[in-house]
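In structure tokens below, several structures.
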Structure P
Amino acid sequence: MKTHAIIVLFVFLTIPKSHAEDFRQLLISVEKNIRVEEWSLSGSEFPFKTDSSVSIRKDVLHGGKQEGVDVIHVDNGKLRFTMIPTRGMGIYEVVSGDLRLGWNSPVKEIVHPSFINLSSRGGLGWLEGFNEWMVRCGLEWVGHPGEDKFINNVGDEAVMDLTLHGKVANIPASEVEVVIDEEPPHTIRVRGRVDERMFYGPQLELWTEISTTPGSLQLTVTDRLVNEGADDQEFQMLYHTNFGPPLLEKGAEFVAPIREVTPFNEHAAQSIDRAAVYDGPTPGFVEQVYCMELYAGDDDLTQVMLKNASGNRGVSMSFSVEELPFLTQWKNLPALDAGYVTGIEPGTSFPHNRQIERENGRVPKLKPGESRRFQITFEVLSNQSSVQRSLEEIKEIQGDQKTKVNRNPEE
């Protein structure tokens, strides 16, 4: 099944067919027993002529809990970002000029999964490595820790402990390659495969692609989740995308075409009328979470935006509500050094414990051999006109459709 892993990667992502002249560099491969520790491509080495100064670099981090972590840096001339194959192909940060998309977590190192105990502190061990801009949650489950039922190896119903947000962010990628399209605009693609497998358990493969074009302010994440097992398999997927200063500040605003919004708990319910607006750092702040379903255009695409208080900087996220039907807004606004951050999190469910999500019909299944595609396009909004453009696009999706505001948490 794994002999043609790299070819299968291209098929599952359903991207345009590659050409024989496309540039390819294999960086990590379980199949071929390869791990390239250092590699770079820039300047005159870049295989195709572009109008932007483009570079790609692969490094290995050293020291402390980041010892042995693989990172890949891509600079398209206007946008640079850092991916972490060792941590489920997450993205550490995105930078454009003096605007950084990311946050200042109390976790300062890019932590190797070998130092993470997901079961620590009552199932909150995931937080020991939590500092990325975009981290995937899943694949078998996402959400709050707690117990859930499953069928064990002798066919009996049993109880298992679910840890916060699943395992995928702490699974190193098995295959990683860089591809640059021969055809203009010479899109740069970093592709990977992350396996969540066990005997008498899930056999899930996540095929990932992070792409950008030279000189663009956009970044696209395209994933395909495949059930390689012989039985139906539940899955959950949530893209925990996190923003701190400078975008997040007093007066910053979250904008979305909201169909329905529900507070996660009684505490969040108290502030639901101000869910869209952010306060400055507030020592002692207790997180607030809001669960949303969004309107979309005729193409099933929706768009959300986070903009700063002045309305001259922001970031937009566009995705299909068929692929990612739910969105979670996480507001965590304590003192700066305690993790002043908001999460904008499209997903296949909300972050309640899986047992609760299943009871509410939000835990889908994949049949044997079946796959599911997810795609999110991020755009850095670098000035007032681009922020206004995104705002108008969101308003067009909302139109005159009303937002249902539920004052109480879901029962």
Structure Q
Amino acid sequence: MKRQYRQVLPLLTAAALASFSPMQALAENPQFAHDEATWARLQDNTMEYDELSLLVEEYNPNYQNEQASYNDTKNDDDAAEIRKDAKNSADDMYDSAEDLRDQAEDLSDQADDLSDQAEAAREAGNVALAAQLQAGAASYMAGYAPLMSAAAMTQNSALKSDISADSSYVDSDMRKIQHIKNQKGIVVSTQNLFNSYNQLRVNADLIQKNVEVMEAAANAVQTQASIGMATQADVLKAQKNLQSIKSTQTETLSSLETLRQNLCMMTGWSYNAQPEIKEVPQADLAAIDQINLEADRQKALENNYDLQYSRKALNNMQENSTDKKNQERTVKNLEQSISASMTNLYNDIQQKKIAWQLAQAELATEQQSMSATETKRGLGMVSDLEYLQAQSSFLGKQIAEKTANMALFQAVETYNWAVNGYLNQTQ
């Protein structure tokens, strides 16, 4: 289904809304900027990972505001105006980082709730449910990391902008580098949000299955109580567990909707639109095996926006000045930091690759167990509750495999961004 329009709503501030009317938000670039096939993809009602960068470029108000701000000042060498613009940009990014951290903390709180429920299930002797609840908590925390990473990247960009505001060495080349980095950061944040949304979405499926398990368990206890095989305390406990998992489900769906709305607004849909949001692509193991860390390290040192910026500033400083000597140390430290970060990012890929392969192996084993359960089910040897528990366990392994794949894919994307110049220095 075609979208009749793509109305952009504010992401972080009312200023974003004031800058764009609905007609202006239809697209940033003229029709000839892309071929017909590309425009058709951008204007359908489907959101895919590989089109996020173009969606942000065409429809994201923060991206367009950044472009407009740069266009307004790129020929202006007035230091006071440059400092003012940089301070305003930094303030906006600080606010953005805080919003992302708040979202991440919400996920962390929900993970803690699931862990508490898992502990209660273990104490009640329901080991299978406890394992599934703990897996759900882990899935929440998997969504927590990309959001915190996005917050850290945004915070880092804000800090750089803040620092640059106090510098008198900014020239047009430096402004261009910072501008490109800011726009790339918006794309990176959108991609991270897409991954977080998908991780939480699959976790919601597991929670739904656990609701079914708890409902069946509560019904079973109620039946046992009716024939004197369970106490009223057992009934109340089962009902409490059911209400607890339903409460978790409500919170999860609420968080999922918030992420969906933010993702829609960052890519040009209105907050209440219902585009089809596709899954995160599969990680490419063949491409991972072809990674050359040393070659990529050199590319990262050549392409890194912060390093380019710092080197430009160094060149603009007076010879033998204190500022220049300090800046020389800054450049050297930054080079060392980038080099170390590339090693860390590479190792993270390898660790997540192993985790994904392990999750695949565990899923294969669980598939065999589920097949055996299906056979027993056909012979009447498995109760309804036991069958639901087996389904929940199998679904948990499926989701663990998907989550591990998404984590690996994210690690590769972060590495590739670093190679191409955009690196979160906290990594």
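A few remarks follow.
- Structures P, Q were shown, and distance in nm of label points 7 Å out along Cα→Cβ at positions 219 and 379 at 2.5 was computed from Q.
- Per mean count of other Cβ atoms within 10 Å over residues 123-130, the highest-valued of structures P, Q: P
- Among P, Q, structure where helix-only ellipticity at 222 nm (-39500 (n - 2.57) for each DSSP H run of 4 or more, over all residues; to 500) as derived comes to -2500: P
- Structures P, Q were shown, and relative contact order in percent (Cα under 8 Å, 6 or more apart) at 16 was computed from P.
- Value 174, calculated as volume of the Cα convex hull per residue in Å³, assigned to which of P, Q: Q
- Which of P, Q yields 69 [percent of Cα pairs over 19 Å apart, for residues 163-322 alone, calculated]: P
- When distance in nm of label points 7 Å out along Cα→Cβ at positions 131 and 363 is computed across structures P, Q, the figure 3.3 traces back to P.
Every number here is computed from the coordinates shown, using simple stated rules; none is lab data. Just so you know, these numbers come straight off a predicted model, no measurement behind them. Cβ atoms are built from the backbone, for glycine too; each structure is taken alone.
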